[in-house]
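These are the structures, in structure tokens.
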Structure I
């Protein structure tokens, strides 16, 4: 029988799905009554979680629901104010991640923590170097990495530089790194956020190898169809507490979404055309090179018109980030021009471009979008500090900035105690909603939106999609870069594919599947049939 608040097919932790009692078998991970408080907010309240050995256990919930805080407690980054952590039935106390690693817990973060100028081997052993006679034993390191790679079908070459690897390969390096340290339970935070469909398939194959060997995987994700596909069981967290468990074999994505946010799954689909003739952005022969002379953006040309969403698809690392930097004035062009409306802005500063009507949702909100140790009101005016409501005369108008931050918090559902809250205290999704609200509030002529819904839950995703649709209908031009192929296909009026710095195909989103788009992105399909 389901627990109160659980879904059809869910379990209460007595008999497991299938009817087999596990009363005599301790759980690999069990959290009892975990509570964690921060100033002004209770992040976790009496959370209970039970994970069997050798399963993939998914945790889903809205941004700000407390998933990340809970996993940081399990990984030793935070200590709970109340509650107990048990591993294989034994209570444990972690004072640091080192304690968790020693106990067999490993975590692969959403933002990879690799040194690009190191080899795969060097990244994996960094901090855990094997020695013999006081010297680094590279032979032993190579042997162990080869054994891990073969055993779990990771396909790693220990001698290649990480900077040459694609996103999927980098993720496998991260997995190998925690396995090298003896992890028996792996926490994967949004592991498919930046992967194309075939890389997701490869990852799920790797997870199958891990669980067949008796390892346990805790899988945090917002992609409910993927969760149902890969997980053996699911725990749903809402507003800091567990609200139920579910069996993915008998639970639909819609039921999970309703349990998380009380609404149906969103769709980015928008097929009615709002495209006007007036061009807002024109790129002509845009080329960006590295200091060594290698072209990372190679002779790119495109047009974005009023009321048009122009999507750019591509496996990460194929020049999309450099193209965005070039448009925003963060990177100098080696050749070509950037035209906004009727003005050549190629030589303009980033500030001048912003004041001329360029909005920017950056790919990396921490590096380019926020000051994490600053309050929300200061982040509200970041990039807009020369215009109202940020200024009065020549001075920052703090009162007006705080008031407008409160407006954004209300209208964009940014969950925080108030405008003086530090940005670092917010979940990733709430940070993203603040950035989107800030940029939309300036009503830009062109919005450069790089991964606007990365790392946000289905509720926040719905809000952001609707904002983009409304802005498009009002005549805003939007340049959309995303790793979410459904998002690209659903929102775009025109869709370009970027590969090795060049635009290699222009496709009709209305006649395109994610699988076909993924083929173009990896070079497996030619531009034949492109629009």
Structure II
């Protein structure tokens, strides 16, 4: 049985709290009366994942068993979630490898020869050969790579096809290979509730001409929580597109959920409440804290990005899109949701070194902004943990550092737009179309390992609801120039940020510290 989430009210003699701060840590004492919410412990994993996967393929939801959908001479396409999750990357064997090997085994047994395996990137960067090998294993790589195991290409002029238009005029464009297949099998890892379902195909196997309809400031402003699909205008768009796709094509979804065993023993201080730290855990924290303060930031990044998570599978379900995803969300919420009474005036959150768009890379200022206001703010069902007009405080140095291979259009947008404006709607109006259609960015996306030219816009738009809701956002330790450019306030310490927040919410604010990682969600009553 998992340990439920812990909610503590700090007293005067409470010890200091650890805050993740990118590639380092803050360690500060919080005032008495602060509510601290810790994530639940890991859900018990499935004892035999191989047996569970086999059962899911034999007993799918509202579809025939997988082997009955396979026949000689057919076209079979298997798509899978890319390197953006899980976070940190899994220790081997990755669940994607385990599932896809089972699917391929059944396909061969039924005489299927035309099999393509596609990393469903959408507008993300291409996975490297090493990343593909880590996710899928040597056998699949040696059998299929590179001709029949490859990265999706949103800019291949012949590789995408429009299959329809929703009742709201949204173009539904998908991978031609997927559309021309007799069966599309989509293999998903559902690490957060916003992923999976119809979103898998209509971001992972769709180009900008389709994604542009649901990644807009207005859509995200009306997405009242990314992690609560019924309250998400973005997911409404995915569902409209998905209905058109499922009416025309046969898609067999295989979705899995993980427990939150996110860090190996040497870094367990990242996921344990401070009051549960052993002598060894304290020693590991102090050693890491001192080392990351002393070493160059690039060295700290390299160490953190080398961590592999001992995630374990807690569920696997297969079949039709909607019933599969409903079951996936049930398991996801079982692991992650902590019931909480009442919103806070001020919400504190430490910010991890890694997000979905800086795996083996650098978290640049736009990605810090996205992580705090897009991901972390949205870790709730129903209503936000911080009240309307409240203050959100994050901890991150936000250096003006960029990976020029992965994020070339981010660099250019930072230098072109941000000296003049940080208004996301103005940026969308002035720059998005040009960046989306720029031939050089397309070349880098297709032939290097660059995110699509329009990708920085999509991550900025995720902040729209938080910007509408919050009275102020303060970054502790943030570089003065980058923080100001992004339109955030800054403080040197958490204590200073808490004092600054009183100008917005009054002299005696209620304060909550949401202790991440590992990721979890709250449901506020």
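Overview of results
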{"item": "Structure responsible for 35, 19, 19, with semi-axes √(5λ) of the Cα gyration tensor in Å, for residues 172-379 alone calculated and labels I, II on offer", "result": "II"}
{"item": "Computed 4.0 for distance in nm of label points 7 Å out along Cα→Cβ at positions 212 and 316 - originating structure among I, II", "result": "II"}
{"item": "Structure from which 2.9 was derived, distance in nm of label points 7 Å out along Cα→Cβ at positions 84 and 476, options I, II", "result": "II"}
{"item": "For 0.95 (FRET efficiency 1/(1 + (r/R0)^6) of positions 356 and 452 (r between Cβ atoms, R0 = 25 Å, to 0.05), calculated) the corresponding structure among I, II", "result": "II"}
{"item": "Identity of the structure behind 1.2 (criterion: distance in nm of label points 7 Å out along Cα→Cβ at positions 28 and 372, calculated), options I, II", "result": "II"}
{"item": "Which of I, II leads on FRET efficiency 1/(1 + (r/R0)^6) of positions 108 and 492 (r between Cβ atoms, R0 = 35 Å, to 0.05), largest value", "result": "I"}
{"item": "When relative contact order in percent (Cα under 8 Å, 6 or more apart) is computed for each of I, II, the largest belongs to", "result": "II"}
{"item": "Which of I, II yields 5, 18, 30, 23, 15, 8, 3 [P(r) over Cα pairs in 5 Å bins from 0, in percent, for residues 100-147 alone, calculated]", "result": "II"}
{"item": "If distance in nm of label points 7 Å out along Cα→Cβ at positions 116 and 132 is computed and equals 3.5, the structure in I, II", "result": "I"}
{"item": "Test item: Kirkwood radius over Cα pairs in Å calculated as 23.5, pick one of I, II", "result": "II"}
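Every number in this text was worked out from the coordinates using simple rules, so none of it is lab data. In this text, all values refer to a predicted model and were calculated from it rather than measured experimentally. Cβ atoms are built from the backbone, for glycine too; each structure is taken alone.
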